[in-house]
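Quick note: the coordinates plus some simple rules give every number you see, no bench work behind them. What you are looking at is a predicted structure, and each value in this text was computed from that prediction instead of being measured. Cβ atoms are built from the backbone, for glycine too; each structure is taken alone.
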Structure 1
């Protein structure tokens, strides 16, 4: 639900305003209405500082924290040290890259010094260095020049020449410029930088254990930033002598704030919001629905005048997740792993999300049993055998002796698949009898695994799962239309909801009449007559009350268009729910494929069972991760598109954010 709000306006003498703001911030219940203002240099600096703190915190979170004794200290002092260390580390890494590149260039030439080259210059000789591919080296160069091959590396020759004068020799080789540094000095510099970086890395690992100080510093700066925004959002009246501040508070907190203002002799006006007000939204739901609030926030908060749909989509989302994942084994895995993590390692702030995962895991177990799949194993096709006990059960449930005599021909026969079992019965007693006694026939058949006998009749075959997906889609769409009618009544009045209520009356009425006739509860003639009556009443409400704010003829025209858009829209929305069936089946098939591949490894001597277990663990883990992603995303789509659209959800609410420390 959305918590009702009250609007407050405070008028304060300018000399008392700072003390008033401090008191309001201490109360921490007023959501200040911000006015438009130009950002000051102070605000821009604080925003930039928060961004830098976020960067440093994100950097430290990726490191391996090392405890360094006391966790107390100044957060900003730590921030400056870490930022300086990060900059020095980055600069050193760039220097290392240059040094390593220079070392790689010098290594083929060996270790020479600038003093060696200088002595040659004093003797009026010039040292020139060259490199060329081995295949291009000309042996005749040795007879023409004073030269020596220094090294050979990666198909290239590196050689030096000592020449008189500065003229370059005419040879097909690339000249290499001399470095002023020796190989030993470069290696020494490289080692020194690496040692410095090791020290810096250790200091950063130590700082990573003090992230709480940085988080607190960020909160303090953010608090100062909010204070500055509130100060700039203040209206100034009577030559800046009176300060006007406006804000929202939950209605239940109104007595506390009014009492505070009376005690402090503060002039204020309290009033309920007008329809045009942009009121902040504070959600308050029961323990179960509160878990699903983060999911709703992924789309948008409801507008203040709307109904909060969190509690209404929560059960559907949970069941849809279980339907899409569709494997009881995967659901049990999620439930166990999340529960263990929640008990032993989870921090308090993520425990609600883990509780949500526990509910999703439980829903997956339920829907996995409905579909009869556990880690890819199909519980549906686990053998069907009729016995004398089966015939006694059928007799107790009203099957005539004539049919029992026909059924006796199947006693003792084993059918591996449910489809084969059903076809065999239909061939003996006919499709009409099969339809009438199908549940009892499946219930009294014996499985290859005795533990399944008590509940296997509850497992749905693929056709049943397909129909279940459509039924659940129909229920959610109609429920969404009901929420739309309730929203209309709340925001505009009952008359504006008549068209939506008429649609509900029309659709539900036809489903009951024609469904009841098909099931034999209502005779077809009466069902048809009542269907005509329902259609007439429903269409009257749809056509003449589509838009009560306009002329009746205009409303009639809009109603005709509404019929077209509703029929095509609802049909398309309903088909979207087939994805529940498709994803559930695909998860089961992927699990079954993993099982079949794993069984083949058992044929390998000695190591086969080990590979079997490893493959099952890795394979089912991958399927679980992949299927869980789809099982989250697609119910999200069904909620935000089909359900929100049919419930008339507008959204766009701004979260209630009280001015506080």
Structure 2
């Protein structure tokens, strides 16, 4: 099977190279109308078919590796290092992306899958899709070249073939790790497609904004995949690592967040180009930057530049990525300089108090956040290069900078919908902002009464202060968004006789893009509320003998027993804890510590009891060597569950935005004009 997989990768590389060369020649001949011995259209079609065949070849290679995992073929070095006989089936499958070579093969397969779908839909716009498919073939050829020559997944073990493998990294033996990496890769790899469309459209001087409309679906789906991957990673870190948090500003966490920020900025600013013909150069460079940041993230993970629990071992493929990034950047700059006259804006910013300005500020804030994270992530590398030793930037530095940026960005999500295009009058501003401002100050008062103290002993308590601001701004933004729904739904309810829920749904269906975006913003508000709860975390730790108790918040934990268990994969120890509230037993928790047999590595399995107000988070830290008693750490994390709820709302909003809106023929309810329209009417003044 190793020979079959290696041969399949070589065939895939040859097909990708042919797709790139034949496609480039065909497009060149078509653009210059140059005479050729072969019909350019026919040559372009053979290039497209080669891309489809390449997908089949990569699929065969991926199947070969998975087959080798399930058949315990330890003659393959990758299988020996990342699997073993006792590994459960689901984790055997996830071995495909648990190591460097396998994860690169997954990347190449997903890239081939995206290319397969793109090439099947080429008749949407044959020439634009031909450009995009050819550029995508170049990216595919790069990854396949790495798999064939630098990081071969089917390399054979040198020496006596072992009877069993080393097993999967214990950190990866958790249900979410079966789906978290593929979702993250779907997002990372998926941004290649809008990049190819943007670069191709610029190369061919594609007229108008049609390329944005063509790629909108690709970009939003990719963004959703990346969002899901990030939040599943957060939940995995929360449930497995045992430190009580979910985001530690780890370099590889940052690497996934950076393209998410620029991708989010792109999704916002394309509206400016579609509606006002503005920010064309900005949008092109946003999508170029997003793709380059996905490559940078991959470089950080694989080149050993940074220390991370997520990173692979140091390898030589970092050089490959540096060279490829340099080539991509050079091509982008050259194409932009050559075609920059095609990107002139049709209109200019007329007022700083307008929806255009809110989009611009939104982009600037997102890019500022991205720059801060890039700087913090690369600072150890830069400091080692300049002064000879690594200076690490920790979570406190990120929090000091990123939290104010995040709150300002949240504020913009509420301000933007209340502003009209071009310019706003003072009267409309006063009318639209009164209720959100009231909601802000009411929340401030409620928080202060509830005991949120931004000043402690005459000094500013940053945690409480930022939490107070976050809660208050969240209330104002939520009020602003809900008022948009209620105003439009109220008009529909009055004119159709529907109840307010049905009217709201009809309103959303008539402009899914706008109101799906509002639902996404509601999800972001809920996430911010969940994040703000971390300012009030409490923790305690104690060694508990039998029937000893530990108290945290409203809970009392009593140790009622400890037990051990074992299977073919690991040995485990449990602490059994009865949890009391108000003097009554409510439930039992069983935090666990595992030791995996093949590697001897320990693994924490956290016990979590979640309610809307907080999570009771309990960690079994091991036993005291001198007494043999379990050491228990308990943490009370307020509002954490709202982070996961917020993501689900965000995902739902994205799906709504992807659904085609009702046709104008069915949107027949008129809405009275307003000084600062916040409900988007269809042509003709209709919803």
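Listing for the model above:
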| quantity | calculated |
| --- | --- |
| Structure with the greatest value (metric Rg/Rh (Cα atoms, Kirkwood Rh), set 1, 2) | 1 |
| Top of 1, 2 by relative contact order in percent (Cα under 8 Å, 6 or more apart), largest first | 1 |
| Answer label among 1, 2 for the case where distance in nm of label points 7 Å out along Cα→Cβ at positions 1 and 361, calculated from the coordinates, equals 5.8 | 2 |
| For 3.7 (distance in nm of label points 7 Å out along Cα→Cβ at positions 153 and 593, calculated) the corresponding structure among 1, 2 | 2 |
| Given 7.5 for distance in nm of label points 7 Å out along Cα→Cβ at positions 177 and 561, calculated: source structure among 1, 2 | 1 |
| FRET efficiency 1/(1 + (r/R0)^6) of positions 73 and 225 (r between Cβ atoms, R0 = 35 Å, to 0.05) derived as 0.95 - corresponding label from 1, 2 | 1 |
| Highest-scoring label, criterion being FRET efficiency 1/(1 + (r/R0)^6) of positions 49 and 345 (r between Cβ atoms, R0 = 30 Å, to 0.05), among 1, 2 | 1 |
